[in-house]
Structure I
Amino acid sequence: MTSDRTGAISSDGSPRVRIREVAERAGVSVGTVSNTINHPERVSPDTQAVVRDAIRDLGFVPNQQARVLMGAPNNVIGLVVVDVLSPFFMEIAHAVERAAREAGHVVILCNSENDHAKEFTLLQMLAAQRVRGALLTPAGGGDPTVDGLHGFPVVYLDYKESSTGCSVSVDHVAGGRLAAQHLLSLGHKKLAFVGGLPGLQQFELRARGMHEAIVDAGLDPAEALVAVHEEGIGLESGTRAALRLLEDGLPSGICCGNDMLAFGVFRELRRHGVRIPEDVALVGYDDVEFAESWIVPLSSVRQPTQEMGRLAAQLLLEHAVGDPEHHHQQIVLQPQLIVRSTSALT
């Protein structure tokens, strides 16, 4: 039996539209209205449209607290990232939010600050709130830990899951290879990789791609590649990396693990009179929205952030609602090199 209490309580004490009234307006059962709200996968698209029209016309607002008390999950998903200040993760969040909204869900954004303990605590809190599931960009320095979450759906984002779970990632080895091949094609024989947050899978794979490209070019990586890692992924970390490179001997080609690091490197090298790209060619990674409008437009390896967010949200919702056609997938998308002025004389 389906209760019609959902939506019956108003915070100011005034009468609130009941689910039964929505059912009468739509010409369907109370159970169909409940399924449209809680389990839309059980209702045909045409019927959903009729019910949602009735909900809108009557101004019906589901009582989320009552739904949880009755054992129904919220129409909410979590998104846990290592750094909410990163433009890359903000672009991911935008794509996830749009996909979730189209499916009738909202998103809670959480910041793990690249800390495994905080990451697990956030996942526990989300599970306790009965959200549908979570998208997780794991902290570096070890494998993500989801044991003890008792079946709470988790989809890894920007991380290649090697087990039987779901993940959406990019071929970061290919991305690192693209950046190095581009710099080598310009005649640069000494390259640097600037990474951040040691242990992050993404940076390790990008560095591996650069290493492979150098070997393929017949060069000795011990002589042709230097790696600099900082405890962060923002402008200041890029600044510190640039200072280290200046002290140790500046290579003529630099690839950074993300665009924010590249902006920091660019800024500090310019302060020291280094011309880009005349003296040093610079390539970032992610191709965030303002890379093209940077002081000198930044060459970058583009990640398909919109597709990543959309696919990850889709996989999570299919998994969370028990879609019979859902099967765990490890989706790997391809990066694209975008050449601009920081690595090409115009």
Structure II
Amino acid sequence: MTDPEQEIVSRRGPLAAIIFYIVCILLFPAMVIGYVFWVGKLYAKRTSGVSGTAQGPLSARWFQHRLGVRYDEPAHRLLMVLPGISPFAVWLLFGPLQLAHRLSGYVPPAFRYPFEGDVTFSNQVSARQTFYDGVVEQYLADIPQFVILGAGFDTRAYRLPKQWSVRSFEVDTPETLAIKQEAMEVAEIDSAGVTFVAADFEKEDWFNRLVEAGFDADKPSLFLWEGVTPYLDRAAVEDTLRKIAGCARGSVIAFDYFTTEVLESQSLHLRVVRASLQAGGEPLKFGIDSTPPTSDHLAELLQSCGLTLREQHILGKETAGKRALGGYAIAVV
């Protein structure tokens, strides 16, 4: 769903990369100041209900739009009006990267779209966006209902082709949806075609709320569950999968997950990741057994909940001596 007018040819050769990173090094102090301002304001607004884990993918989509590699006007307009966001900090952080791109034509792996190659922790957001966009394009043209679980600041429902006859629902906590709806009004993003369903996966029956909002469980549906499972307990994950399994045959769910390697590894990087999430009030709780092959454990979980694994993509490397960090999956009813 890339706008042809936004498409660019990005050079990826050694010279382009060298120019890009030299510019970034020269402007690194500005980027550090921008990051400190951003995190500081987000921390100060932590009681507003703005999720840091929801804001991260939105900022990546915002920058991809600025680079011209992935058209997403709703994301571009939404980010700047969210509480806890400082436009000054955004430009300090991303401005040097954009200047470096314009001078070199180079797009760093973390922002390439569509993403190609091995998925690592540093480029997982771009890979994840490519995965979910592909799922929407592959399935939604023939499915009448679209449900985004833990929608956060996702903007896919506002980018669907007008010729698709789809009813869209976004499910998230009351606090997050209230912030999103208010920000969308300020950004003048039309949400008339989307039904917002306020529910907490760990505290409420979100499926009943969804049905009450007009969802028809007897019609095939596409469920997107992006960036959510790691922050739920296992009971909530299994309960959600079982509810989806009770929907009409032909329904599809796409989701991502971490493995227990991310939750338990003593590597410095992953310990810092866990500590940062814990400090932000969003600790990691759930992971698929990382013992190779993870596909067996994933398929077993899905089967126990009434679903069938159709497709899996690995985050990281999975070998006899190295465990996968997570992945992306598609399951069907």
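Looking at FRET efficiency 1/(1 + (r/R0)^6) of positions 24 and 264 (r between Cβ atoms, R0 = 30 Å, to 0.05) for structures I, II, the greatest value goes to II.
Taking distance in nm of label points 7 Å out along Cα→Cβ at positions 40 and 136 from the coordinates of each of I, II, which one would give 2.6? Walk me through the numbers before you get to the answer.
On the way: I: 2.6; II: 3.5.
Derived from I, not from the others.
Comparing Rg/Rh (Cα atoms, Kirkwood Rh) across I, II, which is largest?
Details: I: 1.10; II: 0.95.
Greatest value across I, II: structure I.
Out of I, II, which structure matches 0.95 when FRET efficiency 1/(1 + (r/R0)^6) of positions 208 and 280 (r between Cβ atoms, R0 = 35 Å, to 0.05) is calculated? Derived from the structure labelled I.
Read-outs: derived from the displayed coordinates by stated rules, not from any lab. Everything numeric here is computed off the predicted structure, so don't read it as measured data. Cβ atoms are built from the backbone, for glycine too; each structure is taken alone.
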